[in-house]
1. Hey, distance in nm of label points 7 Å out along Cα→Cβ at positions 76 and 92 derived from one of I, II reads 2.9; which structure?
2. So if we calculate relative contact order in percent (Cα under 8 Å, 6 or more apart) for every structure here (I, II), which label has the highest result?
3. As an exercise: Rg/Rh (Cα atoms, Kirkwood Rh), for residues 60-131 alone, calculated from one structure in I, II, equals 1.42. Which structure is it?
4. If distance in nm of label points 7 Å out along Cα→Cβ at positions 36 and 196 is computed to be 7.3, which of I, II is the source?
5. Work out the source of -500 here, i.e. which of I, II gives that when helix-only ellipticity at 222 nm (-39500 (n - 2.57) for each DSSP H run of 4 or more, over all residues; to 500) is computed.
6. Identify the structure, out of I, II, from whose coordinates Rg and Dmax of the Cα atoms in Å was calculated to give 27.2, 98.
7. When distance in nm of label points 7 Å out along Cα→Cβ at positions 124 and 140 is computed for each of I, II, which one produces 2.9?
Structure I
Amino acid sequence: MKNLVIVVFFVFSLSAFSQDVPADTVCAGSVEYYKVIKTEGSTYTWEISEGGKALYGVDIKSDSVEVEWTNTETLSEETIKVVETNKYGRSGDPVTLKVYKYPVPTAVISGSDTLFDGNTGTDKIAVALTGTAPWDITYNDGKTDIEITGIDKSPFNIETRSLSNPPEQHKFTLVSVKNKSGCVGNVSGVAEIVVSPPIKTSKIFHK
């Protein structure tokens, strides 16, 4: 009796081992560094989309580049592309990295209100935000830094805690603002809330 030998051939597609390269996230105005694993004798041709400016590496066909991402007021999708040419003059397929460039956010606080001592607070303080939502802000109410996360619209109204007299005047300022990608922005402005003390009329005296 002859033994039956079954030979199974496995054919693997190279795509089965390939991995999607995650997109990069940067802040407008930042300077970032990008590189590939260098092959001895190879040169690298880089292409940067219009939203970026190469500072180093492109002219000398280096395995790394330094890119300044120019300022923008809106979220933009950029790309970095590289083609490797080996020492025999053979070029490979282009490799592309997608880059999401976020504008640097700003936040301006403003508003005023007059309250009577013992009121629950105010919602007359507004924060005007620029950039790409959602935002995280931290503001100071004169005593404490308070963080609010996930703000999805501008302007955003702050509802304060109960305010009392003294002091008569409460000043609210912003400490920081950042967007979901972690870009830290500029803050300015002040909101002033006046709290009237309760009226305590004296006894009536006969003059």
Structure II
Amino acid sequence: MEVFTTISRLFHEGGPAVMSSIFMVFLLAIVIILERSYRFWLQYDLGNSSAFMAAVQKMIMGESIENAIRLCHKARPKLLPTVLTEGLKRADDSAEEIEMAMESAILEATARVTKMVPLLGTAANVATLMGLLGTIFGLMKSFGAAATATGAQKQALLAEGISEALTATSFGLGTALLCILAHGILTAKQTDILNNINLNVSKLMDILYTRKVKP
């Protein structure tokens, strides 16, 4: 209860309208961070891609393309096996057709990996600007008190205006910092996932070419 009382007091001190707006941005950022973290670390990323590619290569060179496809199907919804499946389905086609199939799969995987993360950058900017807006509202209250009030009332209104400005600014900047940090971490992870996919797609192309030309 004490926590809710403190939060309620801070919302009142920072200006309910501005603080509520920043809080909505904060909630949006949390949802994006949790959803993307779940997708990146638990769904999309294939932890031991080297061992997986070794198993796929062994099956391909043993003329067990269907087994390799089944292995990739079992590893879904990991993105690397999903992309490799498209190439394996065209294993007996020309190199150009295999490449086109996997390029299409890579584009689809890239769209799935990169969506929503840029919104964190936007959320950081919005939270900062909302905090500055709260600062302006607080300063307006303070200047208004300085111009109209007198005595103890003037001091109270000045303190209230300054408190509103600082509270809104702190909450806005804190939310922005969270968004920027999460954006950096998630961007690094999505880059790692995509680099791993592109690297192993190149390996698969080489394996399929070797299979075609071997005696």
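1. I
2. For this comparison of relative contact order in percent (Cα under 8 Å, 6 or more apart), the top structure is II.
3. Going label by label, the one that fits is I.
4. Label of the source structure: I.
5. The read-out comes from structure I.
6. II
7. Comparing all candidates, it corresponds to II.
Read-outs: derived from the displayed coordinates by stated rules, not from any lab. The shown structure was predicted, so the numbers you read here are calculated from the model rather than taken from an experiment. Cβ atoms are built from the backbone, for glycine too; each structure is taken alone.
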